1. Here mean count of other Cβ atoms within 10 Å over residues 44-51 has been calculated and equals 12.6, so which of I, II was it run on?
2. Taking helix-only ellipticity at 222 nm (-39500 (n - 2.57) for each DSSP H run of 4 or more, over all residues; to 500) from the coordinates of each of I, II, which one would give -20000?
3. Comparing relative contact order in percent (Cα under 8 Å, 6 or more apart) across I, II, which is largest?
4. Work out which structure the value 2.8 belongs to, where distance in nm of label points 7 Å out along Cα→Cβ at positions 20 and 52 was derived from one of I, II.
5. Out of I, II, which has the highest value for Rg/Rh (Cα atoms, Kirkwood Rh)?
6. Thinking of I, II, which structure, once distance in nm of label points 7 Å out along Cα→Cβ at positions 60 and 132 is computed, gives back 2.3?
7. One of I, II was used to compute FRET efficiency 1/(1 + (r/R0)^6) of positions 76 and 100 (r between Cβ atoms, R0 = 30 Å, to 0.05), and the result was 0.65. Which label is that?
8. With distance in nm of label points 7 Å out along Cα→Cβ at positions 4 and 28 derived from the coordinates and found to be 2.3, which of I, II does the value describe?
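Bear in mind these aren't lab numbers, they're just calculated from the coordinates by the rules spelled out. Here the structure is a predicted model, which means the values were calculated and not measured. Cβ atoms are built from the backbone, for glycine too; each structure is taken alone.
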Structure I
Amino acid sequence: MVKKTIEIHSKQETEAFGLKLGSLLNEGMCITLSGDLGAGKTTLTKSIGKAIGVNKTINSPTFTILKIYHGKFPLYHIDAYRLEGIEQDLGFEEFIEGDGVCVIEWPDYMANQLPDQRLEITIHNGSDENREFICTALGSKYEEIVEKLI
């Protein structure tokens, strides 16, 4: 397991981080994003999408739970916030381990469906626009990515 903490000081730095991260991703990868409301999870997802060639506006799928965007390969954006307390299998495996990149916000609410290998990013709010991104690689392909991040 490789872990790296990255200090972010503005929305623009969050966007730049997302572009760099997105440029390192390949099909079949899963990224989980944890953090308080307003921490920057969707902002980060937008930049990841931009890096893989998504031209549509990316917004949080809070009410639909899943949104699919197309670029060089699909981006599956899951917001699990509304899944709290739901234990049934919702059939997300085909997206989580599919032919695109899957980004999951609020992964704790679907922990039983997460793949063993993934990149976990936990975002801690600081003062103003300051954030701390803790990137934890679970699996060798994610370790390579974390080592290339700043």
Structure II
Amino acid sequence: MNPVRIPDLVSTLFRLVLGLLFALHGAASLFGGFGSGSGGSGEAVPIGTWPGWYAALIQFAGGLLVLAGLATRAAAIICSGSMAYAYFVVHQPDALLPLNNGGEKAALFCWSFLLIAALGPGRWSVDAALSRRRARAGTPEPVAAA
């Protein structure tokens, strides 16, 4: 049994908190409540509305996947891309800098998910548990694209 390493613990906690916050943000927009919803109104975004409903769906599902550490890298890339889209399409036309256009959350989520995609899910994740299970069973790992 390997001892707990601080970087592993901190990166796992970062992934958990980031996934939870993103999932809650999406849930607020999809289901209403939680105090923010669509544009801070507390109302749910109407189903199928472009781009708000689809963004909320990505936030909710992607946040849950990152929280669990399941398909983490792919989910984090999609979440990061959705926040880059939100920043450049919704916020950046109002002003160049995030402090002036209200895009701080979008920029922070974008770069945070990019970090998770680069670092991976960590050893306390569903991805890591599945990898350990495959290794014990002697099944080869799926080949990742370089």
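1. II
2. Working: I: -7500; II: -20000.
Among I, II, the structure yielding -20000 for helix-only ellipticity at 222 nm (-39500 (n - 2.57) for each DSSP H run of 4 or more, over all residues; to 500) is II.
3. Structure I gives the largest value of relative contact order in percent (Cα under 8 Å, 6 or more apart) among I, II.
4. Going label by label, the one that fits is II.
5. II
6. Details: I: 2.3; II: 3.2.
Structure of origin is I.
7. Going through each structure in turn, the value belongs to II.
8. On the way: I: 2.3; II: 3.0.
Going through each structure in turn, the value belongs to I.
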